[in-house]
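Take a look at the structures listed below.
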Structure 1
Amino acid sequence: MTGATAGGLIQPVILSGGSGTRLWPLSREAWPKQFIQLTADRSLLQLTAMRVADPGRFLPPIVVCNAEHRFLVAEQLRQIGIEPAATVLEPVARNTAPAVAAGALLAASTQPKRLILVLPSDHAIRQPDEFRAAIDAGVAAAAGGRLVTFGIKPTSPETGYGYIEIGEAIDDVPGVHAVARFIEKPDAHRARQFVDSGRHFWNGGIFLMRADTWLEELKRFEPAIMKHCAAAVATARRDLDFTRLHDDAFGQSPAKSIDYAVMEHTARAAVVPVDMGWSDVGSWEALRLQGVADANGNVAVGDVLSEDTRGCYMRADAGVMVATLGIEDLIIVATGDAVLVTHRDRSQDVKRIVEKLKASGRSESTTHLRVFRPWGYYETIGTGDRHQVKHISVLPGRSLSLQKHHKRAEHWVVVRGVARVTRGNDMFELYENQSTYIPLGTKHRLENPGTEPLHLIEVQSGSYLGEDDIVRFEDNYGRS
């Protein structure tokens, strides 16, 4: 494939709005699975962006994400040297059809016939060459007005995926078929029939189409989505490096998936069958199948010690050790504040645990001990009566807001790097093993003027230690 399609280079639209509840306790609302290094030394989002980092084929991506994740997206793309064409912020979750509509409207604003490639940010593909070949196969059909999806060759009778039944081959477009029908997640018996038929493929949720074609079909089948998304894009505002969709307009859009909104109804649907080592990484069992097993069928990640253990997936977060003895077919995942143990057959049901955590108001459903911020991160080391200890890391050239607290004082001890401190009317620098005290109610700011990350220990003391005890006066990230 070259860039010489009807709309020029292809515009990737990466969808990064998922929460990944079935991969709890590693994936959480504030740090979902697309931002985690699950299958390689890069996150799923980074791997997705790198697959389309080819200036001869693709434009820089449009990323559509939860507004709360905007700085995570920006930092992870910065780490791999990719500057997106736009990072579009969803004020509320409205499923994939409105998200794609926003991306397509932006792409169409510069070239109505632009081909867009819709990519979930949280899927794994082991064979990127096959992925690119499938995109090549679908270009002509998409440029001709088809809505092309990619059917994944099934490797097992999976009941957790939807299926696509392929129809007749499309004339003059080798490797592309009409879609006979989309099928919801089947039971085990039907899934086995689908695999044996050779005409049924997993629905991988990847789409290639002209922006104007998608918007025409969306207007035909879901005019309310089209109306409200068009209004949300037309009244979007710039927020630092982000495009923030209008809250009310986007919030009024019906929440529907691409399949429900358009693909199951349109006569223009086409499918490219492909075997590219795809997984939606939608459960711990799916992740186990992506891993390299030992002679006993175990996949171990992190500090794991196993004896007389078979067919298990075991994962230990940094600073945690997992030891097993005399067990089979279990999923064991340990983080600093939670441990999950379940049978492999029940890994799709982990979201039930998350629902219970949310219902009881527990923070483990939302955040980790390490919480990421646009300037770096903080990690809770210990808590007690009227005190809390945190490890704070500030990226080079970044700074926290100018702020104060009503109910706590803070002690800072520099462990590594250089800290520039504003305390009241004073400004000074601290180096390794130096410390300072921030009295209750004093305006203060922490900055990293150096070229390496700053690490310090913060000891908070006071009557209330919650993160909402903060008054911001100045902030580089639009939070004041």
Structure 2
Amino acid sequence: MSHCRPLKMYAKIGSMSASHQATAPYDGSALIADPIHQYVSFTVPFSAADEHEQTEKDLIDSPWVQRLRYIYQLQSARWVYPSAEHTRFVHSIGTMHVAGRFARHLYPFLKKTVKDIPSANYIEEFLRVTALVHDIGHGPFCHFFDDNYLHAFGASHEKIGQIIIRDHLGPIIRKIRRSPSGPFDPGEVLNPDQIAHVILKEKGKDNSRMPRWINMLQPVISGSYTADNLDYVLRDSYMCGVAVGPVDLARLIHYTILTDKGFTIHKTGLPALQMFLNTRMYLYSNVYYHRTTRAIDIHLRDIFGETMTLLFPHDPRKKMDAYLALTDWSLLEQVRGWKTSRQAIERRLGAEWQRILGRDVKWKMAYSAVLKEKSQERGMDFPSHQHFEEQIKKELPAKLKKTAFRVDMALLDPRPDPKDRRGNPLYVYDPSTKKVSAEPLEEFLDLLPTRLVQFRVYTLDHTCDEALSRATATVLNKTPSSLESNE
């Protein structure tokens, strides 16, 4: 992908002499070539001599955003789909672009709905900057890093991202005074605290202190369909070479509005939303939750904790300078050398990492099924994988009870929750009744289950597949009546 060169090359075009600041075409902006969105515009200084102006270029070129070049977008799936070598950096650039499109479209609706809102250019830049930095706190192996390392410290990549936004990128963000569409109104200043607030959507979060326009726009970043997931579904499917259903980005944005109740989709846009949800579900089932991807994740889970204890035994929030250098690249290069280490623990872990780096898949799939809720009510917990492992072991013949196997449960929510109480439910505008409610969405999505689990059993070889399959089928037939299994 050609993202590095255009960033520098076009930036020079935007940096013309001071005498051309007010009149030169294309001055103050530049382009990044992108295979998904064709070109992504971003702001650059009007003049190289203007040392005080801060633009999107300064933010993109900052060490924290550039760090995302060294963190892969797909943690393990790139070992299954060889062309999926793209990074969080290019995804963040694309998300910024989509967020800007949402902002320009939604501003007239926002202006009618909320009093005392900032200028259109300010709103555009607020969402663009928020989208650019939404993944800024990710560590190596992305969400896997959250689940298998950060959670032990009570942290997440969003919470670390908030620190980076406030403490490290704040000085740049506060000095940005224009979007690609034009300058802010006098006195308008981007607030890093507000941007940090938007990137973390969590249950019980107090939104009352934030301006209403911010809460109205938060679903663009964290909602049912967002600048984030619209970009990654398009980008990941393209980079993996996977043929997926259509994602009509233009139609989804066009039929998204803001009403007094909040983020709303016009009823005419529901088929485009359904297409997107089906495409995203296909991508989860066949890329993110591919059987080999999950097998590699099981192997990683066995060694990741010990690896991080040796490489980075700190709460990143207390070692942010060191965290800046912790990426996929730095981790993989360090563990690559452990196979010849003098330390026994490093040699042992190094041997396991060598299998992963050499794509020697340790765990083989013996059984696969899909579990889904029969009920349309959310909030039910599936039994844990440890529970299933214990039950399957009881069903195995005595001579096979010591067989090494793992249960893997990949959870997928294939539809948005119309009753989202965490902050921003999705509403539907019905032009025939002129009413706004969640009911049409519930009816429209009624055919999709509330949650699915891709249920698999893995073992070290295929010698016991038949016995494991029989034992697993027996256990699944005894699962609670609120679940059903599609083998």
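Please treat every number below as a calculation from the coordinates, not as lab data. Note that this is a predicted model, so its numbers are computed, not measured.
Points to keep in mind about this one:
- Parent structure of the calculated result 75, 59, 40, given that Cα extents along the principal axes in Å is the read-out and 1, 2 the choices: 1
- Origin of the derived value -6000 (helix-only ellipticity at 222 nm (-39500 (n - 2.57) for each DSSP H run of 4 or more, over all residues; to 500); candidates 1, 2): 1
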